[in-house]
Structure I
Amino acid sequence: MLDKKRFFTDFENLVNRLKFRGITHEELLSIKEKLIKQKGLEKKINELRQETNKLSQYGPQNAEKVKEIKEKIKQTEAELDLLTTESNQSTNQLPNLPALETPTNEEGNKIIDNSEYQHAIQHNLSHEKILRKLQMIDEDKSILLSGSKFAVYQGFGSELLHILINFMRVENKQRGYRLFDTPYLVQAHNLYNTGQFHKFQDNLYKLEGNDFYLLPTAEVSLVNLYQNQILAEDDLPLNLCAYSPCFRAERMAAGQENKGLIRLHQFHKVELVKIVPPEQSYSELKKLLADARHLLHLLQIPHRVIELCHSELGFTAAKTYDIEVWLPVSQKWLEISSCSNCEDFQSRRSQIRVKKEGKKYYPHTLNGSALAVDRLIITLCEYYYNEKENKLIIPPVLEKYFYTSISSKLH
């Protein structure tokens, strides 16, 4: 949610920055006119109330006049309620302002860093074929249970899935994040608070007959843990981490890009969220990015960091860095994390405030995946599969998470 004061104190800047996100001057001017009219009606109601209070002091002889004014107040309040609803609907559709130094659409996304690791790839199989050869997933059973774009992990595949989740949670905890396990069903207002209603409106799974939605990302839960609360500044920064299955009803065409584990209706992700003072949010974004990349460094996975341009930003984001891993056999880049600074957009919607020296302010929220688990499994298959022995070589950093000796891990 944008600060509505900007329409009166910073309108031209609002216009200039939102035009990069497809919002026209006319749309913003229409909202401003509604807000001006809204202020006028609020002023009128206050004046009428003052008049009734003044007339009431002189006794019952003004009763008829007071009655007339109260009726005017009622009519004006009804008009104000309608206008407020309209203006709220309009402002709620506005995305966050892009950070000032964000690449323009003409410049496009920018590669800002990359990390390379040398691997002797011992096969030429795609990850889909490796998953089948090692019987890590059972596509027939997943279709039997839920249809296409779901995954049944089995045997070593199931073990690896949970080992990676545990690995990520442990590493993130060691880097200062507090671990959470939250419900996988959330009520609608939580999705509004974090902007998912706009971002994933058509992709959300809703339970019939109630207000529950399946969780599209643990970002929703972690941010909303602090909704409608006033925090002490000493509480910040809050560094939060949660694993969750994520549910998205994306409409996907059949094809190579959607094979295997790349796009699923139910997938696995470990999410990081930070709630921080505004003046620290961009330094904290760098830390968040480093925390997500740390896992890839431990696994020695080649990857790059991309700064997104205006048109690529998510609805709530002011600045976003995507992390993409290189798939050596598939010969393509695959997004495995997206780290964003939402500034005070989500905290305003969620009414998360911080008290400092008798005043209150909205903190900034940041979020990022560390990491997308199914996509990491894809990546490990392409880098660490040994075709001669028909097994996945386990990266040394993961060995301690397995329950039995690595030498027995043939499938």
Structure II
Amino acid sequence: MTFYERVGVVPIIHLNGTATSLGGALMKQEVLQAMDEAAKESVRIDEFQAVASKIIAEKTGAEAGYVTSGASAALTLGTAACLTDFDIARMNRLPNAIGMPNEVLMAHFQVSGYDHAITATGARIVNVGIPNVTPRAGKFHVTPVDAFEGAITERTVAIAYAPHPGSSPPLEEVIAVGRKYRIPVILDAASLLPPVKNLRKFIAMGADLVCYSGGKGLRGPQASGILCGRRDLVAAAALQNLDMARTVFNTWDPPRSLIPKESLRSVPNHGIGRGMKVSKETIAGLLTALQLFTEEECRRDFEQCRLLLERISQHLQGIHGVQTTQGEHILGGYPVLHVWLEKDKLGQDAFQVSQRLKEGSPSIYVREQLHDGLLSIHSLNLNKERTDAVRKRLHMILVDQKT
């Protein structure tokens, strides 16, 4: 009997990318083994994070790095670092940022619910590039780079940006503005791994801090992430995350490679990120996943994924009203099988098919674009057994039990 069976939870087949609500990406055996080994010994978390910083720096080209409890936590800690630097009094005040610089600039079209990760620190988001006219539905508004320059004041502490394809202004222009006015640029690159090159790309371009998810394409623990970039900002973030209880400044001996004690006047209280603690098991799993994340490993994974998707596609060939195409997911790089369904020929639409996938045993969750009649099967969590279950269920719904 499995653990889930013992506690009464029914596992599902998650083919909707890396959605957290469905459990995220499944971890590799090496990651699970590292976490199991880490659980059997005790270590100083600050020393473990100092080692992690060196490994992350080597992989990303950054000055320093830090393992967080997710990309959202990385955004919060990174923003907090920009608000406080090494000012202990400010660290102890957050999220009360009244009377201190606390504005973070963000392109108007990138403002979203994810921004709670930034505003949780007490920061205030300033929308940049608001259109002068009401945009038409479905129209994309381009933000000019001079709008960022015009929004900078003495209260500006950072620029936040998500470097997705087609974003405006171009990232290099945003970084240039940050450099010109000495304002840190924080990137939300949570879903931009793979490709492997993105680990170093944004730091090489000059970003001050980059936030990655560890539980998406990196295939580390679901509640893990990476914050990497400038050494001083990573240190300020660490100070607002680590457990500082019973720490006496005079006898405090933090790892110098992570925290420069000489830059501080006292020990901060528990910081704004204290509730985002990172376990030794999570650090071990994330570092293992990061070391496995190579071009060669990704090529092998992608080829295996393509073969599994091809098995599903072949099983659907010849079904009247069904067309399949294989491509890559724009955010994450893993192969995806697109299944186009014609209601007039099938007697059921994409919504009905998706619902029947969910209602079966086990439940199967795919990505839905219902208005286009499209269901997409993301390959990240596929193996042979799940592939067989999916192709047989789809065939049964589309052919054997058509309504």
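What follows draws every value from the coordinates through simple rules; no lab data is involved. Since this is a predicted model, take the numbers as computed values, not measurements. Cβ atoms are built from the backbone, for glycine too; each structure is taken alone.
Set I, II, criterion FRET efficiency 1/(1 + (r/R0)^6) of positions 9 and 97 (r between Cβ atoms, R0 = 25 Å, to 0.05): the highest-scoring structure is I.
Once Cα Rg over 2.2 N^0.38 Å, for residues 25-80 alone is evaluated on every structure in I, II, the highest one turns out to be I.
Source structure of the calculated read-out (mean count of other Cβ atoms within 10 Å over residues 57-64, 19.4) within I, II: II.
If Cα extents along the principal axes in Å, for residues 153-352 alone comes out at 75, 40, 34 when worked out from the coordinates, which of I, II was used? Matching structure: II. Highest-scoring entry among I, II, by distance in nm of label points 7 Å out along Cα→Cβ at positions 145 and 393, is II. Going by distance in nm of label points 7 Å out along Cα→Cβ at positions 273 and 321, which of structures I, II comes out largest? With respect to distance in nm of label points 7 Å out along Cα→Cβ at positions 273 and 321, the highest-scoring structure among I, II is II. When mean projected area of the Cα convex hull in nm² is worked out for each of I, II, structure I gives the greatest result.
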